[in-house]
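Just so you know, all these numbers are worked out from the coordinates, no wet-lab data involved. Source: prediction; values computed, not measured. Cβ atoms are built from the backbone, for glycine too; each structure is taken alone.
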Structure I
Amino acid sequence: MLYFTFAFLVLVSLYIGNAALAIFAGIFFTYFLQPPATFFTRRIGTLPLQLGIVLLGATISLPYALDVSSDYLPWISLFVIVSFFAGLILGKLLGIHHRIAFLLSSGAAICGGTAMAAVAPIIKAKPQELLIAMTIVFLLNAIAIILFPIIGGYLEMTNFEFGAWSALAIHDTGSVIGSATIFSNESAQVAATLKLGRTVWLIPLLLIANWIFNKQTEATKFPRFIIFFILAIITNTVFNFNDQVIDIFQIMSQAFLLVGLFCIGSQFDASELKSLSSKPLILALIIWAAVIPSAYFLVKYF
């Protein structure tokens, strides 16, 4: 019964393909089935998550990413840096635990759930902390998919403007593409290429996260998956994988990320939810409230 339920919930998570749902499925599994501490989803920890991040690296080619986003690269970089550090500062001012603030800042600045999943094992985020961050970003992305096309139409934005605005202001890549696709196919193409410029910032993010949280540990403790992630990017850059190969890597990466998030959810401890508050949501809303008009102004007038 235990393994059957595990397989069923994982298959449902893979079919729907939503990061927040994968975590909730893991929580549901633990809460109702109560697997022993030795159950493999608890023992393997973040290994599937790390494999997913490494495979994600194989879908990124640095020259291509820099080429397609060259016009907006300085602005994308500025947005990423300002959003990230503003989130960390606001988190400190609001008294939010530094791990939650780091997760939310990473997600808001770069690529939502993917960025948070990537840094979670490095900063040793607890399942509850990743859960709250994922849930907040999931809610904001759901709102964005609905409201952004409406706002874009009301403001009479061009296809290119809307695609660029979505790429800069929405967190998750899937939500960026979803919102832009509703507006137009051209917007979706623009959004996809510019969003890749943000995704490349995963590399310095992982290095910064490791330096901040693990700078006192021995060199041998450097997370090996970061090295493999960078090697995967170099491999793609050297061999210039075609679209079919990249699609395969994307599917595999998504699958491992979702399984990894399920495993994290299975380590859930309900007693620790008492330490959570509304402050992380306030932090995410403040960052988003600043980013949305700033991105619109940039796209419209520069």
Structure II
Amino acid sequence: MNARLMTAMVTPFASGGSIDLDEARRIARYLVARGNDGIVVAGSTGEGPTLTDDERLALFRAVKEAVPQATVVAATGDNNTAHSIELTRAAEATGVDAVMATVPAYNKPTQEGMIDHFLAIARVTDLPVLIYNIPGRTGTNLLPATFAALCERAPNVAGIKESTGDFNQFNHLVTSVPERVRIYCGDDYCFLPALAIGAYGCISVAGHLCASELRAMIEAYLSGDVARAASIHRSLVPLFDALFTVSNPIPVKWAMGELGFRVGECRPPLSALPSAAAQRLAPLLAPYQLSTATH
């Protein structure tokens, strides 16, 4: 997996509540045109837990057809190992480039149980497998030593989306995993610091809006212009904060609607964006308004 900037894409719903595949294609093309070289489909930002398997598979196909040049990652993980295996097999047939498996939520598996879960998924596909560690949503932390052991046993485990915000954990990841494994920061607010200690890229929420700026930040940092990278990062902090005033993806989906995309409402149990949060986010959207016109 060589994509450095991937956005976890929102899932657009039509007025009747069904997935709007045409709008999903439009959003995918827009994201890539703005600077993303990869898209994660049906993750938590894409409201994956509310989608049926058929909806997910249709979405995987539609996005890959829309952006064949980009890396498309299908979120196929579940807290049911057997279901994860079934969905991973089906996703591979849609033409996606990789799959993402999240630490199982609610079950609270042991570290050994997580290795068994991810090995079972990795062994049924030839695709690269990206692991997603987000204890704030799952209740369980995948430890760096556990992930390193998994990588040694599963050669197609190609990376991890690390969303702990714990830089000591990042330190242990970058010093313990094989060189072939990519470490992606899963939190926009700490992407630049994560790059500085060895993260390969970011799987972003803010990339719906500011992918061009995030791309410029990456290029500045990699070219040695740390001051410019830091300046870009600081300029985006208010946007990062506003996008997480309430549970993701409520704010970013509202923002995409304000930009003219037909994203619809979030499915229950997610609610509408509170007015105070909308008032905070709205002024930050001005730089991105005109860029939707040609897509």
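As an exercise: helix-only ellipticity at 222 nm (-39500 (n - 2.57) for each DSSP H run of 4 or more, over all residues; to 500), calculated from one structure in I, II, equals -25000. Which structure is it? It traces back to I. Which one of I, II has Cα extents along the principal axes in Å, as calculated from the coordinates, equal to 57, 46, 41? This value belongs to structure I. In this comparison of I, II, the computed figure 2.3 for distance in nm of label points 7 Å out along Cα→Cβ at positions 78 and 286 is attributed to I. If you line up I, II by relative contact order in percent (Cα under 8 Å, 6 or more apart), the top spot, with the largest value, goes to I.
Ranked by FRET efficiency 1/(1 + (r/R0)^6) of positions 14 and 86 (r between Cβ atoms, R0 = 35 Å, to 0.05), structures I, II are topped by II, which has the highest value.
Thinking only about distance in nm of label points 7 Å out along Cα→Cβ at positions 6 and 262, which of I, II has the largest value? Looking at the calculated values, the largest one is II.
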